[in-house]
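None of the figures in this text is laboratory data; all of them are computed from the coordinates on show. Everything quoted here is computed from the prediction, not taken from an experiment. Cβ atoms are built from the backbone, for glycine too; each structure is taken alone.
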Structure I
């Protein structure tokens, strides 16, 4: 599997596992020292990252719907709609960096106002 294929696969598993709330599976594609930076805060390390994603899934997220994914070498940009528990459809972009098949860095940007 090429580097770009590993990147695409890690991003696919990340989103499907998060959507399905399968945090054990999600953990398999995150590096131990993963760094997350998003609208609601930052997380350092796999445990903080999983806790943050669980928090989103349990508090404001109903589901996520993929719009487009672009992969270039070790980077994946995923554009998706975060569907809130209040029915809001929030356009969101996630930039993931993948090294040795594991996501090492995640940056997420969206306008949180529709979720409140």
Structure II
């Protein structure tokens, strides 16, 4: 999704427009997550960009979208640009803790 959202619509309550924008964003993310994964992929990862317009959009993490949208509203912006692109990804294995790490945790001073 590459879209410029308007936060003010004539004849509509600004609070309802704002909630509708957040709902559209959540709905899109959920729809993308429900798509079938390609073979060899573990989950859908999202590349996100946010800004006043497309030229000034900066990369952000998926979890920061709501904060950015709330900040845009608090600043009194009339619109903002949001880009969310889904891509298949694989989880990285966690590093296992060895016996040396366990000994250090047990001998830590209280």
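Matching task: 36 is the computed value of relative contact order in percent (Cα under 8 Å, 6 or more apart). Pick the structure from I, II.
Value 36 for relative contact order in percent (Cα under 8 Å, 6 or more apart) corresponds to II out of I, II.
For the read-out Kirkwood radius over Cα pairs in Å, a value of 16.8 was computed from one structure; give its label from I, II. So the calculation was done on II.
A value of -0.93, -1.03, -1.07 was computed for log10 I(q)/I(0) by the Debye sum over Cα atoms at q = 0.22, 0.29, 0.32 Å⁻¹, for residues 12-59 alone; which of I, II is the source structure? Label of the source structure: II.
When distance in nm of label points 7 Å out along Cα→Cβ at positions 4 and 76 is worked out for each of I, II, structure II gives the greatest result. Taking distance in nm of label points 7 Å out along Cα→Cβ at positions 68 and 84 as the criterion, the highest value among I, II goes to I.
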